[in-house]
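Colleague: Some structures are shown below for you to check.
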Structure P
């Protein structure tokens, strides 16, 4: 990343921070490398915070923007700030933390040659002493010499948000802040990034100061040993373990995971029996083999050399930003009449993000876009992701002249899963719906789904609708679904959600389960729905609100169907490798295998050996199944 092209957006969530926010802002204004913008999102402060923010915004109108949106969640507030940021690098600075004057300069230098990375600088703890706020060494666990950043982060070593600069690419790739993670949300974000392959670049220059609030003032870090704090820490670690397992990367992280769960168990012992048992069970589950323990016992246990932390021995109070803050608050500000005009702006973001992927079907795209633009519910953004088409979908989009439409073009053809993921990463809406470039919605589709989500509990993560299929032969085929609630067990055996175009999800689910799997050659939607079903409930609208065009008489349709069958069978093989353990645990693996076996037998494929092989596997798993007993003799005679 070229430093000349680096544009840093500093995002500050604020709630009742009148004692600290002026110094925080002053320290940003004093940076040797200036940010392009400071975005402050006030979460409904009831103290004097807003008055202070107004004065700063009046003094620096080209740099500071103040917004107001009560969400009750620091993670949600940060996501709102990120959605409005124009920079290609993001710092999430809490309203009570402070930066040394060269912090952004050194963080930016660390990102200079690392596209898509996260940079971190040394940090110190601020504690209140009689003489003022005095810095001391970072108060986190040490890092072992052989630990990578993810292993160390699991076991208590970390950088706080004020010491971290995100490339926007890395932030979008990670999926943003998990708005359900009320404790350790910064650890959740960073560990998801590291587990997803985002590089962490560390510099030994610059400093950030993380404030330890005095007794009586509450912060998230002060609640980590409460019941909610321990439960939140458990949830984050279980999520990271699951993501590593699904990516086939669990083995090298068994030791730090087991250690991390042991730390939670030790904090819960004697206080919260249920959490203690859950943590101990996870500790045993992820414990490395016995020989690994023996090796660890006899291997020298070393710590990494301490990172140089300039000023860590200071005895004078930290005053970064205080002079600038005093100038603005006590005399260098505009007249009070001008200040009064600076009010927090409301945040206006779309309610629904609609994602259409297109590849070489620009003419069909016109019909799909029209069906979105003509929806009775108009509070949406439409992201059309062009998967490097050779025709001209952008001209089709421009013809609509609708400012709600955003055109995103992939630099190379990467497939529908990658295109949908691009849309998911860039959507700013809390709800997301999908539409293919050759299908269309009926006018009330979004309105009905949004209404259902509005009346649903937070554990409903996906809502799907009925659909009608036009084949060009006779009456449409109508599907009116009714499956709802906890569908994970049913989804292990078969996909009850027919098609992608009827689905709407809470965007925040991606912080729990990840994105569409780009390695699958087909059924990536089934895989995505199944992973959502593991943690969220489903609901449905039985009314057909999607029109699916299945034209089987198109040129080269036989060759296309053959390619589709091949891709589908290979994808189901990979799908079984990925989810087979859960299928077997639920006693449903044989049902999935039999369904796969039947897919080897269409007239234009007719792979008898493949069907036999899968049927035998199913029989060995469920030899008493009546369905399998009937099928085996028939297959053997073929």
Structure Q
């Protein structure tokens, strides 16, 4: 089981690759959290039954002896096209089947596996009914470039053999035997790899600072505490390519001479925790973790620490404090984590996506990586594309890709209305207005471009909103989230976000005044300037950006007592148009509080004092007589 030398690793790569290539067909069933929720594991079990019933050789693991007639059946990571799940890919043809059901399994095996035929009704069709058989031809995938997500959806997520077959741990071997720690750090610095978890701090600079520390004991920590609403990039990488995460951390350890590592994962990610632990155990068995890795004399042990789901534990000092067994709360800096981090020792702290970018940089070189993205913003970025967009899911695009390309080319356009805005960077990010100016729609998605307009990439959440979205309510939603997640250590965040939430609630419920808006701006400035940690300093960003780009909506709420988007129920008044009302009495019968009166075949009236604005009458009226005014 143990791989003792670099030569043995190369031999195993050849052996496993031959076994993988010998599989006549491969069926990759998406086993990411989204598709699992849609029943993909039931599809996997049924596929296995049918393959065996038909007398075919079903290979759920790589076989020691290559067998040309075997059919590889695999639980892969997230394929990304979550809107169309459960997803199933057939190799080597590259066919993608969408919205697969258990009852489709028989047809898939009979047609695609036995007779090499496409199951037409399972292929993706766009709004023009054009069909796309191959995954790479689908517009959702066509403009993507996968580096961090390279193996996600392409291999058995639970197989170390398949990862090794595709060159896994080659970068570790190169780092151990062909490079010095300083050369590794220099390569990462030259590639301009910036942290993908928030502010985009240069990873090479962080590694250099740890390498320079006089302390002998150092730590590598992976931040998998992905707490932004709607974000699931790191989760998908941990679930779909756990060995890629481990390999990136191992290279960081070699570069900084660290011998201990922790992956901090929130307990709400049970599948990620399970697959990471399996990957760690298998890497230990193969000698790719633990003592004397590949006979180099280098030792590195790796552990999983589960978080309780506190958003603040995504902040570096709070995260390390939590791993130590204490309440996760940030501390004053300096000293920085690179000097006094986990257990008060120098610590490299990067997020999952950052570590997933490391192995290909070491293998292919900094110049290759710099071929993607603009200056000082090289590489790619994964985004969780959600909200009012046709194609939701997990995407990865080169840095510098525009919002227009992401939303309209990859996302397929806006759903349920016209395009209004995009919220980027989670609760710490901003809301960018698109309807007022084309500049933002053609803005490049990279660290520096977003910073110029008061937003940030953050971990990569990208929420698209249509013209039915109330931006004041959006700001209130994120402020409510931030206020609930505040650790309470510093007054600006603990009390300031509470006051801002109260002001926003007053505005959305009709009690707002122009003084409320002025106070919001003052509080936002104070919190941003004085909060203890990075999360507190950016807590007011959604409010600042919505006030900047959607100020007229705030004014409509406080002056006209109207919600232009019609989303704030407290500002909504329902009336019945007497010219359209037929007196059918349906609305009166549906009203839960008896606020509607009138005689049969005569126009009805709503009593505004009794009306609770539930909208039941509006939804139930067959004549469109009930209107919001």
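Colleague: Any idea which of P, Q comes out highest on mean count of other Cβ atoms within 10 Å over residues 198-205?
Modeller: Top value of mean count of other Cβ atoms within 10 Å over residues 198-205 goes to structure Q.
Colleague: Here is a further query. helix-only ellipticity at 222 nm (-39500 (n - 2.57) for each DSSP H run of 4 or more, over all residues; to 500) was computed and gave -12500; which structure, P, Q, did it come from?
Modeller: Structure of origin is P.
Colleague: While we're on this one: Comparing percent of Cα pairs over 32 Å apart, for residues 126-389 alone across structures P, Q, which is largest?
Modeller: P
Colleague: Moving to a separate point now. Comparing distance in nm of label points 7 Å out along Cα→Cβ at positions 134 and 214 across P, Q, which structure shows the greatest value?
Modeller: Q
Colleague: Of the structures P, Q, report the one carrying the highest value of distance in nm of label points 7 Å out along Cα→Cβ at positions 510 and 598.
Modeller: Across P, Q, distance in nm of label points 7 Å out along Cα→Cβ at positions 510 and 598 peaks for P.
Colleague: Let me ask another. A value of 1.00 was derived for Rg/Rh (Cα atoms, Kirkwood Rh); which structure in P, Q was it taken from?
Modeller: Here the read-out was taken from P.
Read-outs throughout are calculated quantities, based only on the coordinates presented, and are distinct from any laboratory measurement. These numbers come from a predicted model, not from an experiment. Cβ atoms are built from the backbone, for glycine too; each structure is taken alone.
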